[in-house]
Structure 1
Amino acid sequence: MTSATESQESNAAVVWLPRAIFQAFLDLLSADGYQIIGPRIEQGAIVYAPLERVEDLPLGWTDEQGPGLYRLKKRADEAAFGYVVGPHSWKRFLFPPQTDLMRSKQTDEGWDMSPVEPADDKYAFLGVRACELAAMEVQDRVFMTPMFTDELYQRRRSQSLIIAVNCTSAAPTCFCTSMNSGPKCHKGFDLALTELTGGFVVEIGSELGRRFTDRLMLVPVTTQREQDAAAAQQQAVDQITRTLDREHVQSTLKNRLNHKRWDEVAEKCLSCANCTMVCPTCFCSSVDDVTNLVDEEVIRQRHWDSCFNFDFSHISGGPVRDQTRSRYRQWLTHKLTHWVDQFGTSGCVGCGRCIAWCPVGIDLTEEARILCEDPAVPEEGQP
């Protein structure tokens with residue numbers, strides 16, 4: 001523990017959490033009724049899932065990433081958060097892949113219809129990165145606008161405790177610095193951790209977060225540890241080499257709708273929708289009525305959908321975007337330009353998931369660069 005003399009040198013809003021009592025912190029969360037969701041290894045990837053023990057974390061593991069590449073490998077230490085991001089985002093808990101909305105049951109008097117009451121989930125999200133905080137803020141603008149509020153999303157969001165983690169390393173696929181979304185956490189969290197040898201520098205972001213640090217009787221961090229944390233955070237900044245000229249793309253891409261590059265990328269794109277499934281901001285969904293085998297009950301379900309799916313743009317007569325070329329163009333232009341028109345922010349936070357989890361390694365930043373820098377004229381008659 002830090003001595004009182006050392007503590008006087010530091011900021012009282014930043015405290016030291018020794019690794020030796022990290023389990024006590026998790027126990028405190030559980031005792032307060034939170035279901036802890038955090039990183040753990042499953043099926044060869046670091047995903048977000050329920051956990052209870054420090055040993056559930058990916059201790060001593062990191063991820064190797066590149067276009068169409070994701071591999072786990074051992075670290076030289078036992079860091080708990082020494083990875084970047086995996087295929088999951090927190091979207092799957094705030095806006096689940098499938099949600100039952102309404103149940104209709106056949107009775108002697110007819111059909112009895114009632115909304116499905118959601119589970120009263122109270123989550124503690126452990127390990128949220130800066131780009132993911134930015135993604136949550138983007139989805140807040142989609143689901144909690146003055147004109148429309150998704151009550152299911154708002155309920156989950158309002159009951160969530162956000163325990164962020166500052167990145168101390170970056171993957172070759174990361175470009176959060178270009179999107180002004182990381183790698184350091186600045187807002188949107190209750191607590192933000194920076195992992196050092198022996199423990200965590202903890203920044204308190206809310207009164208809810210402070211209540212936990214007070215109950216653990218954590219002492220203010222020393223100046224030296226604050227400096228060490230800043231150096232670790234800077235290491236992640238220095239490792240980021242991939243870039244995207246956000247302002248140039250926003251102003252230019254919408255004027256490149258007939259560029260020949262759309263055909264070239266369509267020759268590679270499988271229209272598999274992986275990029276939208278791993279994206280922490282994509283929010284497209286569809287609603288279906290599902291019946292049981294004896295037709296005595298119908299459940300209305302909302303589930304994730306994707307603009308890459310053939311039938312997503314189906315209207316009377318058929319789909320509007322019946323070619324991979326047009327579907328990829330819709331996704332990229334919406335993500336990087338029209339999203340700004342709708343919500344006042346880009347739909348991309350620079351997490352790089354779409355690059356790593358694309359089976360053929362299509363790079364969003366490379367496609368945007370070529371489309372915006374090369375004013376190629378399409379062939380005559382090309383749509």
Structure 2
Amino acid sequence: MQAFTEAIAANPLLAFIVVALVYAIGDTIGVLSKAWIPSTFVIACMFIAGYWTFFPKEIISIAGFSAPFTSTFCIYLLVTHMGTTINLKELARQWKVIVSCLCGLVGMIIAGYFIAGMFIDKSYIVAGLPPLTGGIVAANIMSEAAAAKGLTVASVLALAMYSVQGFAGYPLTAIVLKKEGKRLLADYKAGKVIKIDTSAAEEEHKKKLIPAMPTKFLSTAVCLVKLALVSYLATWVGKWTAGWGYAKIHPLVAALVLGVVFTELGFLEKDALKKCSCFNLIAFGVMLFIFDALKNATPEILGAAIVPMMILIVIGVAGMCIVAYISGKVLKMSPLMAIAVNLTALYGFPPNYVLTDEATTALASNPEEKQYLMDNMLPQMIVGGFVTVTITSVIIAGIFTSLL
């Protein structure tokens with residue numbers, strides 16, 4: 001075992017093979033289980049087991065995924081890219097979903113901060129709530145911020161939260177979607193069909209301030225340079241607002257907003273990283289950067305984080321579901337659908353698509369019923385995941401870093 005550890009430490013290519021193999025196994029299990037067993041959970045468990053046994057502590061850095069490539073370049077480009085994927089027209093069309101998600105997240109934060117706060121340390125609440133409201137970027141922001149304050153357990157808790165919260169979201173969503181699907185089918189069979197406008201937002205042809213660059217000039221390097229320029233501007237926004245106290249803007253929040261703005265202006269292309277075929281590599285780098293922090297997750301530290309994490313998940317999700325149900329009633333949308341779209345905060349895309357597809361397949365008896373259910377459920381689930389994971393969680397994390 002020691003010889004293998006030394007071989008990994010001495011050979012970057014071998015280190016990369018081991019790291020990539022761990023990631024590949026996690027992805028494969030995620031696909032085979034249809035996302036019921038999250039790939040991130042499998043990968044996190046394998047890295048922890050590796051660090052506790054024969055992995056060198058710096059295996060990810062040895063494999064070539066070290067700072068600043070992962071911690072700065074990859075994370076900023078990925079968040080700016082997320083801004084280029086936001087379709088403002090589709091967000092406007094699903095305004096009830098957006099309002100319901102915002103209400104549900106407020107319910108989660110209030111329940112988590114004030115009720116769970118009566119049982120567990122406030123630093124765990126602050127570090128764990130943003131990942132619970134969304135995805136990997138929020139987990140990264142809080143993990144780094146907690147580590148910078150010397151709060152090692154809180155830093156590990158933020159990563160662990162991101163890895164396991166899907167286990168609460170998947171079964172709950174499956175149950176709610178099937179109940180909602182049965183309700184929709186009953187109306188469909190009774191002739192009470194009111195179809196939602198679910199057509200994909202049309203490609204905008206309006207003239208933009210900055211004309212589109214001809215495709216022949218849109219090389220990988222050009223796309224990366226433009227994303228990097230906007231990301232660099234975001235870091236300056238963060239420095240400029242650093243003295244604003246609680247109102248300061250986290251650079252990654254600025255990167256998300258500027259990604260939207262510069263896409264609307266025409267400077268950035270829609271879905272920029274995928275346009276230049278770099279998305280998967282950049283996302284891979286970000287994920288490895290996140291898992292690198294697990295080298296600090298000793299059995300003692302992880303043991304200290306498990307109970308606070310479970311308390312926060314149970315109380316936070318309960319608060320979100322209660323407020324989501326009420327918001328659905330007030331907005332005159334299905335309360336069950338309101339709960340389902342809020343639960344996307346626990347896993348995002350693609351599980352929100354997989355869960356919807358599986359529920360509609362199980363309920364529909366013919367292709368027409370399947371299409372009807374997908375048309376009335378999938379767009380809301382996609383927008384819900386986009387609002388919670390892609391947008392709001394990053395903003396919440398930016399605010400919560402000031403509370404540590």
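Please treat every number below as a calculation from the coordinates, not as lab data. On a predicted model such as this, the values are computed, not experimentally measured, just so you know. Cβ atoms are built from the backbone, for glycine too; each structure is taken alone.
Work out Kirkwood radius over Cα pairs in Å, for residues 16-239 alone for each of structures 1, 2, then name the structure with the largest result.
Greatest value across 1, 2: structure 2.
Which structure, out of 1, 2, was mean count of other Cβ atoms within 10 Å over residues 40-47 calculated from, if the result is 15.1?
Going label by label, the one that fits is 1.
Here helix-only ellipticity at 222 nm (-39500 (n - 2.57) for each DSSP H run of 4 or more, over all residues; to 500) has been calculated and equals -8000, so which of 1, 2 was it run on?
1
Distance in nm of label points 7 Å out along Cα→Cβ at positions 152 and 328 was computed and gave 4.4; which structure, 1, 2, did it come from?
2
Output the label of whichever structure in 1, 2 has the greatest value of FRET efficiency 1/(1 + (r/R0)^6) of positions 112 and 232 (r between Cβ atoms, R0 = 30 Å, to 0.05).
Structure 2 gives the largest value of FRET efficiency 1/(1 + (r/R0)^6) of positions 112 and 232 (r between Cβ atoms, R0 = 30 Å, to 0.05) among 1, 2.
If relative contact order in percent (Cα under 8 Å, 6 or more apart) computes to 31, which of 1, 2 did it come from?
Traced to structure 2.
Could you figure out which one of 1, 2 the value 0.95 for FRET efficiency 1/(1 + (r/R0)^6) of positions 144 and 248 (r between Cβ atoms, R0 = 25 Å, to 0.05) was computed from?
Derived from the structure labelled 2.
One of 1, 2 was used to compute Cα extents along the principal axes in Å, and the result was 75, 67, 40. Which label is that?
That value comes from structure 1.
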